[in-house]
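Read through the structures below before going on.
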Structure 1
Amino acid sequence: MKNHKLMPLWLTLFFPKKFNAITISKKTAWYRDQKTLDRQDVRIHEEIHMDQYERYTWIGFILLYSFYSIKYGYWNNPLEIEAREKTQETLDKIQGF
């Protein structure tokens, strides 16, 4: 079972406002606020990251994500690209495209 929860309030004070959510394990993602938690596209995106955690292990994902973010930046991070593409594919299936 995958858990989608609001992030602890204290964390929102340190979490960059440009980010809506963070996946912290293969089973848990935290969301900045209820509006974000209610967004299907964001939940799907975070579930893709949960799958990546499972594929690479917790430490493997953290190291790979960090390396890619330093090398390519957030938008061009291959793990983010995969999450965006798979999110769109899933939404297209749900909407019947």
Structure 2
Amino acid sequence: MALQGQPMVEAATIPCKEADDALKYAIIGIFCFGIILEPIAIAKAMKAKKMMEMNPQLTGSGKANAALIIGIVSLVLWVLGMIARVSNMNRS
């Protein structure tokens, strides 16, 4: 509630760099080096979420959630793909 004649100052928000980095790693990991980049993306996304819980001025929870989901799904698909390749090699 603002006092008469004085505007209310809104709290400044700061973008979370870890959330941005996590999303970059997750997207790049889809196309190359998934086994290396996806775990890094997951770790950075978890770190970003913890940082945002501790500091409410940090923004980017959507990016952190997206990076976490992309990282987990891509890593699972990569592992399943490797299992399928190995099982096909054993049949030959």
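Every read-out reported here was derived from the displayed coordinates using simple, explicitly stated rules and does not represent laboratory data. Keep in mind that this is a model prediction, so the values were computed, not measured. Cβ atoms are built from the backbone, for glycine too; each structure is taken alone.
Quick notes on this structure:
- Taking mean count of other Cβ atoms within 10 Å over residues 13-20 as the measure, the highest value among 1, 2 is held by 2.
- When mean projected area of the Cα convex hull in nm², for residues 29-76 alone is computed across structures 1, 2, the figure 3.7 traces back to 1.
- Structure (1, 2) behind the derived value 23 of relative contact order in percent (Cα under 8 Å, 6 or more apart): 1
- Top of 1, 2 by distance in nm of label points 7 Å out along Cα→Cβ at positions 21 and 69, largest first: 2
- Source structure (of 1, 2) for log10 I(q)/I(0) by the Debye sum over Cα atoms at q = 0.19 Å⁻¹, computed value -0.98: 1
- A value of -25500 for helix-only ellipticity at 222 nm (-39500 (n - 2.57) for each DSSP H run of 4 or more, over all residues; to 500), calculated from one of 1, 2, originates in structure 2.
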